[in-house]
Structure 1
Amino acid sequence: MKEKDLRKISEPIQDELKEFQIRFSNVLKSKVALLDLITKYILKQKGKRIRPILVLASAKMCGKINDRTYVAANLVELLHTATLIHDDVVDEAKTRRGIASINAVWKNKVAVLIGDFLLSKGLMISLDANEYDFLKSTTNAVKRMSEGELLQIQKARNFDSTEETYFKVISDKTASLIKTCCEIGAMSSTSDKEKIKLMSDFGENIGIIFQLRDDLLDYIGRKKLLGKSTGNDLKEKKFTLPLIVSLRNAPNSKSKEMMKLIKSDSAKKFDKVYEFVNEYGGINYTDEKIKNYSNDAYAILKKFPDSEIKKSLESLVHFISNREY
């Protein structure tokens with residue numbers, strides 16, 4: 001998501017977002033010199049803050065943004081940042097958001113400890129504010145994220161992913177934290193369980209849409225737009241929906257031939273797999289799923305009164321569903 005698109009979507013909460021930035025910076029401060037140095041480095045990375053935006057927007061949809069909302073926004077951003085740092089260690093990534101990753105600069109041990117610090121900081125700010133419901137929701141998200149990642153690894157090793165498994169993976173791995181952002185944002189401004197459930201479901205939907213579009217772009221996108229090589233999922237032997245559906249639709253002999261190619265180390269296999277996915281309906285099927293989940297997300301928003309923040313969230317759904325990068 002480009003910065004100008006995000007700025008337009010987050011216009012109704014710009015002042016609150018600035019307040020969040022101040023509070024988040026204060027939360028990261030430490031008396032340990034090395035820790036303070038690294039947290040300042042993290043702040044320089046200037047992420048898109050999509051998750052805090054969703055917390056603030058969900059709170060505004062259901063009531064007024066307040067101190068509880070900022071606790072919720074800090075919690076999810078701490079959790080998200082911690083998982084990114086740990087992911088960089090696991091993936092041996094050298095960069096993050098265009099600059100050297102924590103593990104590249106300070107090595108793995110420090111990076112893991114920083115991730116642990118951020119996780120514990122998130123727990124502490126929730127406990128200090130007696131926000132046990134926030135804690136329950138985010139803890140469940142962390143559990144689901146871990147389960148989703150491990151299930152994906154298992155299926156990549158066994159080459160036996162199904163559509164049902166795929167949706168389980170993306171719901172747990174990607175959508176669970178987005179769902180939590182919307183859920184605890186709503187919790188912070190209302191006690192109306194119906195509204196909280198609606199925003200929670202909205203978050204689940206847009207999380208799934210985001211991953212579906214991401215997986216589709218891996219086949220149809222261009223490197224300059226994606227910032228990564230087309231066919232990246234295939235290189236990592238991740239079976240995403242376009243491929244799963246095509247393997248299911250194709251004649252058995254053709255599917256077996258394609259599986260043999262996928263398991264090989266052929267440098268030219270992506271072009272053939274792309275043709276296969278295009279021919280046997282994987283791209284069209286995935287695009288249709290994106291439309292279905294988008295319609296569900298719009299239907300949820302229609303249950304709320306018209307407002308600027310509602311328009312922004314509708315724009316967000318449209319953007320995520322149609323993005324080209």
Structure 2
Amino acid sequence: MVTAPKIGVALPSMVDDREATWDDIRTVAIAAERVGIDSVWYLDHFFLARPGGRLGVRECWTVLAAIAGITERVRIGSLVLCQSFRHPALLAKAAATLQEVSGGRLVLGLGAGWFEAEYREYGFPFDRRVARFEEFVTIVARLLAGETVSYSGRYFSLHEAHLSPPPAPTPVWIASLRPRMNALLGRLGDGWNGAWYGGNVEPFRIRLASLREEIARAGRDPASLEMSVGVLAVPIESSSDAPRAFDVVRRSAAQFASLSDNELRGRVFIGRPEELAALAQAYGDAGADTVIVSLGATPFGVASSALVEPTLRALAG
């Protein structure tokens with residue numbers, strides 16, 4: 001029996017080549033709730049660099065809290081929170097509160113950070129990010145598990161800290177690629193996100209198989225983690241729209257400019273909503289429990305606002 005993966009959607013930071021507003025974000029979240037999408041996700045940055053210049057981004061926790069207030073069913077998650085921007089005790093407290101406010105719908109995605117420009121601009125240390133993350137995620141996971149935590153590390157120290165009121169269970173997802181982060185995932189994570197992929201499922205299948213081996217070697221059953229994949233997709237109404245979509249994708253990022261149509265489709269799926277739904281199932285067949293779709297050529301973009309709801313309906317089945 002074929003099992004369909006759960007479907008998530010990346011809430012937009014960009015819509016139709018412009019910076020997304022709160023109204024844009026809210027519209028996609030409400031549409032996802034209405035049509036039966038499982039989860040919605042938002043990114044955590046101060047700003048991003050795009051070919052057209054600097055792209056402003058709304059603050060992640062504020063957005064997630066607002067989404068929790070205007071929805072009732074859909075899971076809400078961070079993809080992913082940057083450990084550098086918040087103290088782990090404050091983050092655990094905020095997560096416990098949002099879990100209560102949302103009625104148990106929060107998925108806490110965490111990562112070590114990567115965009116050096118925002119570190120420089122806002123004064124966050126960019127060195128030893130994985131070492132900092134190791135201390136950070138250990139503290140967060142223990143506090144959210146309801147423990148009283150005393151911790152003396154190189155970067156963080158706590159003395160008999162605990163969350164009050166006691167926290168509800170909160171799944172912690174870790175975005176990992178290399179062995180050190182994978183080991184943390186195996187030790188402390190409840191889920192994993194691999195991003196970003198396109199119309200070629202094989203790179204994800206290969207990466208997931210390797211990750212499962214690493215987790216098993218660490219003594220953890222890989223089946224105990226929720227495995228997710230982020231997919232870049234540009235929906236089109238008909239095949240006649242494909243040439244224009246390819247042009248849009250090539251202009252969206254320098255690394256796409258010289259790719260052939262087949263190479264480009266492997267990196268960013270271009271097709272009709274029902275074809276995207278079939279691709280999501282293919283990722284499920286490859287091992288993804290959840291497929292998180294970004295409806296644009298760049299993460300957290302929306303290429304066509306008019307096609308958002310038809311695409312979400314097709315994905316929701």
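Throughout, read-outs are computed from the coordinates displayed, never taken from laboratory work. As the structure is a computational prediction, the values presented were derived from the model and not from experiment. Cβ atoms are built from the backbone, for glycine too; each structure is taken alone.
Points worth noting:
- Given 3.0 for distance in nm of label points 7 Å out along Cα→Cβ at positions 8 and 128, calculated: source structure among 1, 2: 2
- When helix-only ellipticity at 222 nm (-39500 (n - 2.57) for each DSSP H run of 4 or more, over all residues; to 500) is computed across structures 1, 2, the figure -12500 traces back to 2.
- Structure with the greatest value (metric distance in nm of label points 7 Å out along Cα→Cβ at positions 120 and 288, set 1, 2): 1
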